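Quick heads-up: structures coming right below.
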Structure P
Amino acid sequence: MTATHAPDPGLSLRERKKLRTREALIGTALDLFSERGFDGATLDDLCEAVEVSKRTFFRNFTSKEDVVMAPTQDMWMAFTEELDRRAPDGGTLLEFLQDALLAAVDRMNDQDWPTRVRLSRRLAARTPSMDAHGLHFCDCTIRTSLATLHHRLAFDDPRDPRPRLALDLLVAATRCAMETWVDLPREPGRTAFAGELRAAFAAIPSTVTLPATPRGTAPGGSD
């Protein structure tokens, strides 16, 4: 699966055609399911609208859930590619992960990507099967990313929980940022999403030290 981006001029004619078909399936699926509901349109309806066979559909996607969630999945796939090719700059692991994700977002340069992500997230919010698909994909992404980190970075103990916890923190912050971004008025673009990501990332250090103060207790007050 190829991350969502403008067609590479270096691609062959056949590859560009395949990419256009994939993008048409994503865009049409999001429009169709947003209009009729996820269960209100069939895979046959989608293939007919795009004028492709089911065989062509299954060359690109595994299910209706897969095609509808492709915009965010493409971002995470670009993230795993960034982990595999970026050179660590001496910072923390969490900073390395954050930089890789921001670079992945920067690669989502299709002008339709922000709109498609918002449509996808809104459909997922009311479609249990999409939520389950997303959780499965997230788990696979974390496992792939963790394997890449252990391959590329020097961790003394392969059972050290911190790399996995760092990935979990990144995913949680990204979900928080995406929920905020999706609910923004008008049509916020990719730059606005990157801004929400940075804000969520900046909140991580103070999150792990946030006091559990009982409500009604004055800061600094005595018992």
Structure Q
Amino acid sequence: MDNDRIDKILDILKHTYPNARCALNFNSSYELLIATILSAQCTDVRVNIVTEELFKEYNTPEKMVSLSEEELGEKIKTCGLYKSKSKNILKTSRELIKEYEGEVPNTMEDLIRLPGVGRKTANVVLSNAFGIPAIAVDTHVFRVSNRIGITKGKTPEAVEQELMNNIPRELWSDTHHFLIWHGRNICVARRPKCEECPIAPYCEYFSLIED
């Protein structure tokens, strides 16, 4: 897809979703890190319900490690995969205390060394907690960008690289949110609402089904 077409798509999405932002509630980089770990295979709505209670008492690494895996697991159980998430959250919290004086690092290299933190989680934290341009490729971003035709990647890493190559760096974080909101509202997984889609005229998927 050529740059002019991509520019038109992003401009339309910008006007369609002017309030697009991170859907996870957080008051610190640590809260966002934990919320993003919890969001794996879980809705942001559910994560926000869980963290609203969890962060009342356990909103720093030091406070979090006062819990056992079993105790934390009970508190995050409704997020799913709670045993592995509990283990990773406590390991990560201990690592932050040991290596970073309790602070969340602000580089990709340091973040992905933390247990339970991959590129997607790291990019969410970099973008939303530190204001560093980044594109986190979740299921919505992966699906929508490939469906529209901005990318052709077969893996999240490939899609991330393509998006970074095709989109100006200063628009990376906004584009991440635009694609997520579009994926939740219109370009849904099973039956995309193409008849309602403002970018349909520029979408490769729509051009195929029209033919």
_Ranked on Rg/Rh (Cα atoms, Kirkwood Rh), for residues 115-154 alone, which label among P, Q comes first with the largest value?_
P
*Computing distance in nm of label points 7 Å out along Cα→Cβ at positions 59 and 91 gives 4.1 for which of P, Q?*
P
*Once Cα Rg over 2.2 N^0.38 Å is calculated for every structure in P, Q, which label goes with the largest value?*
P
*The value 2.5 for distance in nm of label points 7 Å out along Cα→Cβ at positions 11 and 35 was derived from one model only; which of P, Q is it?*
P
*Where does the value 4.9 come from, among P, Q, when mean projected area of the Cα convex hull in nm², for residues 131-186 alone is the thing being computed?*
P
*Among the shown structures P, Q, from which was the value -18000 of helix-only ellipticity at 222 nm (-39500 (n - 2.57) for each DSSP H run of 4 or more, over all residues; to 500) calculated?*
Q
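No value in this document is a laboratory result; all are computed from the given coordinates. Everything quoted here is computed from the prediction, not taken from an experiment. Cβ atoms are built from the backbone, for glycine too; each structure is taken alone.
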